[in-house]
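Quick heads-up: structures coming right below.
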Structure P
Amino acid sequence: MGEIAKLGSDRLELGAFASLAFGVVGDAMGTPTENLEPEQIQAKFGWVETFEGDGTDDSIMRNLIADALLATDGYADADSWAAEWMRQHKEIFGQKVGRFFPSVLHSAAKLRFGDVPRTIATGNMPSSSSAMAIAPVGIVNAGHPRAAAEQAMELASLIHVTDVAFCQDGAAAIAAAVSAALGGAKTIDEVVKTALGAIKPWSGRDMRQLIESAIELARSANDYSGFRTGYHQRFRRAIACDSRETIPATLAICLLAGGDPWKAVTYGANFGRDADTIACMAGYVCGAFSRDEKTVVEALKGLPAPIVERERKLAARLVALARQKARNEIKNWQPLAG
C-alpha cells in the first residue's frame, strides 16, 4: 500500500489523489475503445476492465491546467493556461500529437503565430478538450463548487466560445462535481445535483436540459446496458467528443456506478464513442467522492509506481493551494465581517 496509505489521515488529499489517479485510469482504459461502437467493443474485447499506459491528451491537458494553477497560486485564467501551452508546447506537439483534437492543435498553433488567448477559440468545433482536463480546478476550489464552475468557464474560453460555449458549461459541471465531492457531499446524487446547479440557468439551459434528461434515463433504465443503448439512441452528436454528448453521459454514469470510481471508469471505457474522455471524467468525479482508502488502493494497484507517486505529489500540491485559497478568502473578508 506504500505511499497511498499515507493519505488515509487526510480525507481531502485522499479524494484529490483518487480523482487524479482514476482520471488517468479512465483515460488509459478507454484508449483502446475510443471511437468504437458498443457492439464493436464487445466483439473485440468483451468487457474492458484492464488498462496500460499513462493516458492520452486528456491527461496531458490536465497537467497543463495543474501547472497553470500552481504557477498562479490557484488563480489561473485563460491567459495562464495559454502560457503553459506555449511553455510546454512539446507536450502538445510531441509523441502524442495524434491524440489531440484539431481544435486544440489549431488553437495552440495560433498562439505560436502571435494570436492572443482571447481570440484563438473563435471558429473551433465542439469538443470536451477543457472538461476532460478540469479536475485540478475542482480540487483547488474544494467545497466551493460555484467558484470551481466560474474558474472552469474562464479557462475553457481558451478553446470554446460563442456558438460552442456549451462546452464551457460542460467544463463547469465537471469542475463543480469534483469540488462538491471533495467538499463532503453525502451522496453521489448530491454531487450531480450540485454540478447541475452550477451551470448558468439561462445561457447554459441546453446543457442543463441534456444532463437532466440523461439522469432521468439513468434512473429509469434497468441496468447499465439498457442505459447505454437508450443513450446512444437519443444523445449522439455529429462529433463524438461534443460536450453535449459526453458530459450528460459522464454524470449519468457516475449515478449508475453509485459513486464507485472503478465501476465508473469501466462503464465509461465500455460506453463507446469518446470512451476515454467519458471514463476519464467519470474517474475524476467518483474518485473525488472516494472515502475508503483500502478500496482506492486495491482499485489502483495496476498503476505503475512512478505514476502513483506523480499523482500523489500533485494531489498534495493542489490541496495545499485549495487550503491557501480558503485562508485567503477568510482573511480578505474579516475586515468586512463586523
Structure Q
Amino acid sequence: MKALNVAMIGAGRMGQTHANVLKTLAQVRITDIVDFLPENAQKAADVLGARVSEEDEVLKNPDVDAVFITTPTPAHAESIKKAAKAGKAIFVEKPLAHTLEASAEVVEVVEKTGVPCQVGFMRRFDPAYFEVKKRLEAGELGKVENFRAISRDPYQPSLNYLKTSGGILVDMGIHDFDSARFFCGEVEEVYAIGTAVRDDSLKDHNLFNLAVATIRFKNGAVGTVENALNTSYGYEIVCDILGEKGKYHLQKKQQLNFEFWGDHGVSHDYPQYFDQRFPEAYANEVIAFAQNVSAGKPVGPTPKDALESSRLALAAQHSLESGKIIRVQEFGQ
C-alpha cells in the first residue's frame, strides 16, 4: 500500500478522535490541520506534528492525498464538493449536509469525480454489527421479519441545541435508520409518534424527548426505532433482528468484565456515552478508509448510502411532527 498524506479539516472532538487513530497507522502521515478557530488548529498541530493550513491551501496541495472533514454539518457539503473536485479522497462525518437537496448535490459531484468518499456511519464497523451483517448475508437467520433499534442518551442537550438539531429522529435516529437499511434493506413507509412529558418547554418548539417510529421495509419486514433523552443509567444502544430461524441481539451491557455481588444483589458498570460504547467502531472505520484508499479499493458507506439514510430519518421526523404516514422514497422528491 502506498503512503497516505492526510489533512484534517476540523480539529474538534471527532477530528481529534480520528487523528488519534490515524497517527498509529504506519502508512499514514497527518500533514495539515484546518479549523475556523486558530487556537484549536494550533493545539492539534502541535500534538500531531502537523502544520496549520487553510482549506483552500490544502486542497491545492498535490502532496495531500486525503481529507477528513469533521466540521459542523452546515459546512460539510461545500467542503466535500471542493475536495472531490480537487481529486482528494474524502472521509466525512455524517450527515453529508443539512438538507436532502444539498446532500443530493454532494452525491452528484462525488460520483462525477469518482473520488473515494466514506461517510462516518461507524456502527457498521462495530465488531458485533459487522458479524451480524456477515451472518445475515450467509442466510443464517432465514427470512427477516422484524427489526428493532433503541438509542437512549444519558442526558438532554440544551434547548438551543435541540432547536437547531433537526429533531430527535434526525439527530439521534439517523444511526438507527442507517442500521435498519444496513441489515434489512430499504424502507417503504414510516410513521412516528413522540412525547415531551419530562420537559414541557420542548412542547413550545414542537420538540420531543422520546419518539418511536414504526417502519415497513420493502421486503415485507416491519420494525421500530425508539430514541430517548435523559436516561439516568447511561447510554443504551440495542438492536434486534428477528427471522424465521432465530434472533440476533446486539447490546453492550458493561464496559468491564466485572460484577459486584453483595447484600443488595449484583451490580456492574454500564456504558455512559458513545465513545465508551463504540471505540472499536470509530477506530475500525478510520483504519478501513486508510487501508482501502492506500490499496485503491472502494470505500463505504458511500454518499448515496448517507443520502438514503438521511431521507429515511427526515421522513420519520416529518411524520413525528405532522402525524402522517410517510412514503420514504417519495419524500424530498
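Here are a few things to note about the model shown:
- Which of P, Q leads on distance in nm of label points 7 Å out along Cα→Cβ at positions 104 and 136, largest value: Q
- For the set P, Q, ranking by distance in nm of label points 7 Å out along Cα→Cβ at positions 184 and 312 places P highest.
- Value 20, calculated as relative contact order in percent (Cα under 8 Å, 6 or more apart), assigned to which of P, Q: Q
- When log10 I(q)/I(0) by the Debye sum over Cα atoms at q = 0.09 Å⁻¹ is computed across structures P, Q, the figure -0.41 traces back to P.
- When helix-only ellipticity at 222 nm (-39500 (n - 2.57) for each DSSP H run of 4 or more, over all residues; to 500) is computed across structures P, Q, the figure -11500 traces back to Q.
- Here distance in nm of label points 7 Å out along Cα→Cβ at positions 296 and 320 is compared for structures P, Q. The highest value is that of Q.
The numbers here are math on the coordinates, done by the rules we state, and not lab data. Everything numeric in this text was worked out from a predicted model, so none of it was measured. Cβ atoms are built from the backbone, for glycine too; each structure is taken alone.
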